[in-house]
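So, here come the structures, one by one.
Laboratory data are not the source of any read-out in this text; all were calculated from the coordinates shown. Predicted model, so just to flag it, every value in this text is computed and none were measured. Cβ atoms are built from the backbone, for glycine too; each structure is taken alone.
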Structure 1
Amino acid sequence: MSELQNLNRSLVVTPSYPERILQFGEGNFLRAFANWMIHKMNKEAGFDAGVVAVQPIDQGLVKMLNDQDGLYTLYLNGIKNGEVISEHEVIDCIQRGLNPYTDYEEYLAIADNSDLRFVISNTTEAGISYNEGDKLEDAPAKSFPAKLTALLFKRFETFNGDPSKGLIFIPCELIDRNGDNLRRIILQYAHEWNLENDFTTWLENDNIFCNTLVDRIVPGYPKSKIDEITKELGYKDNLVVEGEQFHLWVIEGPESVKDEFPSESIGLNVVFTDNMEPYRTRKVRILNGAHTSMVPVAYLYGIETVRESVEDEVIGQYIKDVIFNEICPTLDLPEAELNSFANDVLDRFKNPYLVHALMSISLNSISKFKTRVLPSILEFQKRKNALPEKLVLSFAALIAFYKGEVNGKTIALNDDKEVLEFFKTAWSEYNGSEDSLKTLATTVLSNADFWGQDLTEIAGFTEDLARNIGVILNGGMKAALSE
């Protein structure tokens, strides 16, 4: 048998596209998310947009990317329209990769490209940050915003401040108001570097900085099964990437961005809006909130993975009740939209291609509960004048979980030292009596450092929580759920 060839454009004939998109980041997420969408828009909507992928840090994948002429194979695995599907294709929108640490002049030359229109980025949460020492003459500057400021200033000079040569920024970093933060730091550099006022005016008036929310699980390079995949493909690909079927890109910006980014016409799950906050809240409360509220209940029940949890008759029903009866009623988006998202979440939890251990989600559960679950409890109580029973049970299970053992088995708690010490002390004072149960519940609920407020002030919360903890301790999670 002859040796397999490496993936490149001589092996797979693909079109070339004008370089209309500058992309900071060449890692798994952008290639399985943004580049996949660009690829589909090129094929199905005539987007005609090629990508220049810039390596944002000194070490990266640009050489490997260029060795394959920008090509790579994407596998999408999961549940799609109710069916378990694994499908793959070669993504061809990346025209070249570029390393500004070795080819800075070539990087700056991108500014002179009149076709350039979009900037997409994923430089990790720490990428959109200010670095005090960065200067215009650095080749390159350390921070991503400083590199971008230098390129934008060159573009401003090349085209004499032409308003039509401004760019649309669609960052994907997982920070709140990512576009606003990127814009703020770029303007800060422009001011500190004493760049002319006309440049600042051009930045503010002729460039669009969108805020975004991105959602797709991307396991990345399938190292454990690459031999099997290579055999299936019939060629070698060092940049194979796996992602789930589900995808969501919420883009907050002016209507004009939607007109230039033809995702809607081909049915991609891209939402253009003038206010992304309801979508952020929906994701945090439903997806993340279901995860966090599920963990202690399912683990104490005797289950170890997310998929097993949703497929179990009892725990699966509990999760559905939590989502549809206690979380969704606290949100302000249309009911059909919430239900559709919630059903997608349940399908994602059932994805047979992902093994998601409950214990891995349990990291820092107290802070996660505060941001992901507690807001649903408080909003439900506010709207219904009653506490949500299933979420209160999850809170009780969380406290029982932080006891650190179940049925004589130690639970490998993973949280801040102060959190673990707090629960160790709180549980050491429990003696099995009803009074000590109430003391335990009071001690936890009144910890404003955890919750941002004293939760004992909510009528009935202490009593409900203490009763649920007692049932879990005396009869186990099965008894608590049946009750």
Structure 2
Amino acid sequence: MTTLPVEYLLLGASLLLIVSVIASKASGRLGVPALLLFLVIGMLAGSDGPGGIHFDNPWLVQSLGVVALAFILFAGGMDTDWEHIRQVAWTGLALSTLGVGATALLVGWFATAVLHMSWLEGLLLGSIVSSTDAAAVFAVLRSKHVSLRGPLKPLLELESGSNDPMAVFLTVGMIALLMEPATSAVDLLPMFARQMILGAALGYGMGQVIVLLINRLKLEYDGLYPVLTLSLVLLTYGATAWLGGNGFLAVYLAGLRMGNSAFLHKQSLMRFHDGLAWLMQIVMFLTLGLQVYPSQLVPIAGAGLLLSLFLMIVARPVAVLTTLSFSRLSLREKLMVAWVGLRGAVPIVLATFPLLAGVPDAGLIFNVVFFIVLTSVLLQGTSIPLVARWLQVDAPLASRPPAYSPLWEAPSSLKSGLIELSVPEHSRAVGQRILDLGFPEGAFVILIARNGQCFVPSGGTVLEAGDTLLVFTDQASVIKLRAILDARRQPAAADVAEERRPERSVS
């Protein structure tokens, strides 16, 4: 067995990454998600393509996929605004549990008829393709400059970020039923309860721990904060999975809890994890593309296309309409939710589970799943903007500034502006960090004047008596700011006793 020199491996990996980044630029013009192009690049670089790279390692694919999904879900949780999704929380959770289960059941039934599988094998296939992919959905919406109005975007955002744990549980459960005849469906209920309860509890708790550590550790070098959060994400997933919980649910909730909290270096850390999520997506899709052999997709193309069309036109709509039958969404909105059901990396990663478990026909299941993902992203992904306009549920997509600015999150009111505020000597803000004072969300301290010197503060800057703050804020926040800075600090017990001591007369 010959081993390639490390410089060859680095050269090949760097070229694939560069080509993938350039392909993401072209995806907007082609009208297809960048993730699909990453898959195609991996396939072209594989054994059946001009690249000729022989790669057949399901264990490595699964391991990379699990790590990549952990970081992708964490970044997705950080980028999710709880205030936006709170109104659709129960609807989104229903879709990510009951909707996923209904989709798996319907696809499983159809697979038994088309591929002549047993019921358990059909349900395994249905479980693998039962979850949607948030990255693919919003990549298409951004590339075509289309947004969704009302509660649709937060609903799809919540469903896509939270339905992976259910798909993982169903996949693992079906494999257990197939490979361990003594296991019954009733035995899966305690496992489901344990995974979801532990995943939710540990995820929320670790989110609080991450915020606390960032705000309290006071690291000497700013560059260590991304290393800290990266390590804690892996710890969250690994510890939760080791204890029997659902690691994917844990990292998503940890990111959600962290993203909706105030902590030091928030903007830089969110940008770091956003970039890391993109790197993980590229690496994962390239690896998945290398693992598949396009020549093996040709024999199952007919059955794969039937399954994909059934999933898009029958299974997903029936599951959505049934799950949302009691919601206040209009029929048009429900149909849009049904159509935005792109399959992405999660089904392909889950398809490696049967390969490693030695499930009969695992190779067939992997190829069918890969074909379903390709057709789903290609057919649904390119038609989402058209369907949104046809159903009249689209809205203009707000453009982002061309480059990063600390004023991205500044208040948008036309009455916003700069104001100078002083810190009195008696203020309770003296000796406190800006982060701990509870300033309004519409207020941003952009400069502090102290002892004739000016400097740009951070969340960890400690205020001193006599500081002059230059604050960018709106009128509604000025009153709250003045109240915080003018609030007197509580006098120490010794001072109170001294004040209350009666004066002695001098005779």
Self-check item: Label whose coordinates, when Cα extents along the principal axes in Å is calculated, return 110, 52, 51 (choices 1, 2)
Solution: 2
Quiz item: Which structure, out of 1, 2, was semi-axes √(5λ) of the Cα gyration tensor in Å, for residues 75-258 alone derived from, given a value of 32, 22, 14?
Solution: 2
Quiz item: Any idea which of 1, 2 comes out highest on relative contact order in percent (Cα under 8 Å, 6 or more apart)?
Solution: 2
Quiz prompt | Read-out mean count of other Cβ atoms within 10 Å over residues 155-162, computed value 25.9, structure in 1, 2 | solution = 2
Self-check item: Structure from which -20000 was derived, helix-only ellipticity at 222 nm (-39500 (n - 2.57) for each DSSP H run of 4 or more, over all residues; to 500), options 1, 2
Solution: 2
Quiz prompt | Structure from which 5.3 was derived, distance in nm of label points 7 Å out along Cα→Cβ at positions 347 and 467, options 1, 2 | solution = 2
